[in-house]
1. If Kirkwood radius over Cα pairs in Å, for residues 99-250 alone is computed to be 18.3, which of P, Q is the source?
2. A value of 5, 23, 31, 25, 13, 3, 0 was computed for P(r) over Cα pairs in 10 Å bins from 0, in percent; which of P, Q is the source structure?
3. For distance in nm of label points 7 Å out along Cα→Cβ at positions 43 and 283, which structure out of P, Q has the highest calculated value?
4. Using FRET efficiency 1/(1 + (r/R0)^6) of positions 27 and 219 (r between Cβ atoms, R0 = 25 Å, to 0.05) as the calculated read-out, with 0.85 as its value, let me know the right label among P, Q.
5. Could you figure out which one of P, Q the value 17 for relative contact order in percent (Cα under 8 Å, 6 or more apart) was computed from?
6. -18500 is what came out when helix-only ellipticity at 222 nm (-39500 (n - 2.57) for each DSSP H run of 4 or more, over all residues; to 500) was calculated for one structure; which of P, Q is it?
7. If you rank structures P, Q by distance in nm of label points 7 Å out along Cα→Cβ at positions 107 and 203, which sits at the top with the largest value?
8. One of P, Q was used to compute FRET efficiency 1/(1 + (r/R0)^6) of positions 131 and 299 (r between Cβ atoms, R0 = 41 Å, to 0.05), and the answer was 0.00. Which one was it?
Structure P
Amino acid sequence: MSPPRTLVVHSADDANRTLSYQLGWPEALERDLTLGAETVNLSVRGAAAGLTARSLLGRRRFDAVLLLHSVFSNVRNLSGHAFEAIRRLDAPKVYFIGNEYKLMPEKMAFAEELGVNLLVTQIASPEVAGLYRARLGCEVEYISNTGIDPEVFAARTPWHDRPIEIGYRGFDAPLYLGHIDRRRLPEAFLNAQERLALRLDISLDAEARFDVQGWAAFLNRCRGTIGCEAGTDYFELDDRTRHGVNAYVEANADASFEDVWERYFRSYSNPVSGRTISGRIIEAAATGTVQILLEGDYAGHFVPGEHYIPLRKDYANLDEAVACLRDEARSSQLAEAARVVALEQFAWPVLIGQLRSALRRIS
C-alpha cells in the first residue's frame, strides 16, 4: 500500500507575516508525516506556473488537495491555469475558508467551481454549517484556524516578572460586522489607565503588530491581555449587508457606527451569528497570559470564570476585572486552566487529527 500524499496549497508573503495561523498550517502539515504533505506556496515566484495540468498529472496520484485559508481569504490567490489544473485533479478537495464575513459570494463560487468535497469553517455553529451544506452540497467541518506549537507559544516568564499589566495588538474592524468591539475594548482600558494606574501596551496600529516569534515574546511580557470573539453577528452568504454598509459609508464619509447600526442592524430579522474564537486568544492562553474577555461563547472552548475574566459588554465591571487580574493567585489559576485547554484542544496534532477524521468521510 502506497503512503498517503496530500497536495497543500497556500500563500505566504510579507502581507500575512503577522497572521500566525496562515503560516502555521502549512508548517504543521509538513511536520506531520501522516498525510504526506507536498506544499506549494503561491507567493513564491513560479510556484503557480508549476501547478499545471501536465506537471500535476505526471506525478503519483494525490489522496487529497488542501487549499488553506491564505489561498482565498482577503484576496483570491489561485486562478487561471493553476486553478484549472487543481480542479481537474481526481482527488478530494478541501477548502479552508477564512474571513467568513466578506467576499462570500465569490468564495462560494470558488468552492463550487473547484468541486470542493469538504469545507473547513472557523465557525463552530451548526446553523452556519447547515447554510454551507445547503449552498454547496458538500461536507462541512469546524476546525480552529489556529493551532499551538509549544516550542513557540509557551509560558516562559512567570506572571510576577512580566512588566506589562495589559498588552494588546489588534486592528479596527469594518462597520459591516455589526459591532466595533475591537475599537471600544482597547479604548475602555486606555480611558481607565490613569484612574486605575494601569501599565498598558495597547495599539491598533498595523505597524505595531508582531510576527509570530515577536507576538509570542510580547505575550510573555504581559500579565494580562484583552480580547473578544472574532467575526460578525450577522453571517450572510450573499454579502448584502456588507455591500449596503460600504455603499452608505462611501456616500456619507462622516457616518458613525451608530448611524450604521440604526440603518442596517437594529431591525435585522433573525440574525445568524458568525462569531468564533480568535486565534489570538488561543495563543495568549498557551503563553499563560491572563485574559479579560468580552462576554461570548468562544466556540465552547473557554468558560468565563474558569479560563478567563469575563467583561460585560457595557464595561460596567471593568474595575472588578482589573482587580481580579491583580490577584496573583486567582490569575495564576485562570492562566493555568486556559493553558491546559490550549495545549489539549489546539495543539497541531489534535487539529490535524480532526482533519484526518473529516478526510475519511470524503475518501
Structure Q
Amino acid sequence: MKLYRSRKAPGTAPGTLSTAHTTEPVRMRLIRYDAQRLHEADLLTPAGLDEGEHNFPSCWLDVEGIDPPVISELGARLGIHPLALEDVEHTGQRPKMEEFGDSLFFVVDHFRFDPEGYVLEKQQVSLVLKSDVLLSVQERGGSLFDPIRDRLRGGKPRIRGGGTDYLAYALIDTVVDHVFPVLEDLGDSLEELETELLEQPSEDHLAWLHILKRHLLLLRKSVWPLRDMLNQLLRSENELIQPEPRVYLRAVVDHVNLIIDIIETYREMASSLVDLYLSSISNRMNEIMKVLTIIATIFIPLSFVAGLYGMNFDPQVSPLNMPELHWYWGYPFALSVMATMAIGLLAFFRRKGWL
C-alpha cells in the first residue's frame, strides 16, 4: 500500500493545475436561496454562473467529478486561491482547513464500505467557503449531499436562513455522519469473522482480518486530522463563521471523538482476532498431534508383537525357537494379545483424560 503518490513533476510552480480534460463526466448543480426563495439549476459550463438571478444572499455550487480546466475556470470566476484549487485537483489530501483571505478552504474524506467484498472506498470532498457562495467538489458523483438538497427544497428555516457558513457545517456534518454506517458494517464483519474463527479458522480469515485492519488504519488516518481541523475551526476568529454554526460544530467534534473511540476499539478487536486465529490454529494442531500420538502409541506395542513373531527362527532347530508357531491357537493367541493391549491402552488414556 502506497502512503504517498506524486502527482506532478518536481519543481512545478505552486498552484499549477493540469490542462488535460478527464474522461469522467462532471456534473455541476447550482442552488441560490434565501429564507423564502430557492432557485436550482444544472450548469453545463462554469459560464452558467453568470446567468439567472443574482439577488440571493446565499449560493451553493456542488460539483461532482474533477476536471482540471473546469476547476480552473471556476476558480477564476469565484476568486479562489490557486493553492486551494491545486488541492482540489490533487486528491488524497489529509483533512484540513486553510484560510485564504476572504475564503476558507476545507478538505474532508467521505467513506463507503461494501461488506460483501470488504471494499472500502474513499473520496475527497473539498469545500471553499466565501461570504455569499459555497463551492463543494466531490471526487466522484453520488447521493452524498441529497439530504441537504432535500432540506433546502423543503424550506427548513434553519438551513435556508443560516447562510453559507451554516451550509458548510451541514455538509461537513453529513460527511461525518456517513462514517457511522461504515463503522457499523466493519463491526459486523469483525463479529462474523470472530464466529468463523472459533468454528473453523482458515488462512482466508487471516487475509480478511488484515484487510479490515488496513481499512481501520485508513479511517484513523483520516479522522484524527478531521478532529484537529474542526478544533482549529472552532478556535478561529474568522468572520466567515458566525456564532450559531460554531455551536453545532461542537456537536460534530463530539461525533468525531466518538468515531475515534470506536475505531480504536475495533483496531484492538482486530488485533485480538489475529491472536485468536493463531491460538486456534495452534490448538487445532495440538489436537491433531494428540490424536496422531495416541494412534502411534497404540501401534508401538502391536508393532513389537508383530515384529517379534516376524523373526525368522526355525522352531525345528531348537524347541526354544518360537514354539507358538506349532500351536493350534497360536495365531488367534497373538491377535488376542494385540487386541488386549490396544484396548488396555485406550482405557488407560481415557482414564487419564487424554481422550
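1. P
2. That value comes from structure P.
3. Q
4. Among P, Q, the structure yielding 0.85 for FRET efficiency 1/(1 + (r/R0)^6) of positions 27 and 219 (r between Cβ atoms, R0 = 25 Å, to 0.05) is P.
5. Computed on structure P.
6. Computed on structure Q.
7. Going through P, Q one by one, distance in nm of label points 7 Å out along Cα→Cβ at positions 107 and 203 peaks for structure Q.
8. Considering all the candidates, the number was obtained from Q.
Bear in mind these aren't lab numbers, they're just calculated from the coordinates by the rules spelled out. These figures come from a predicted structure and were not determined experimentally. Cβ atoms are built from the backbone, for glycine too; each structure is taken alone.
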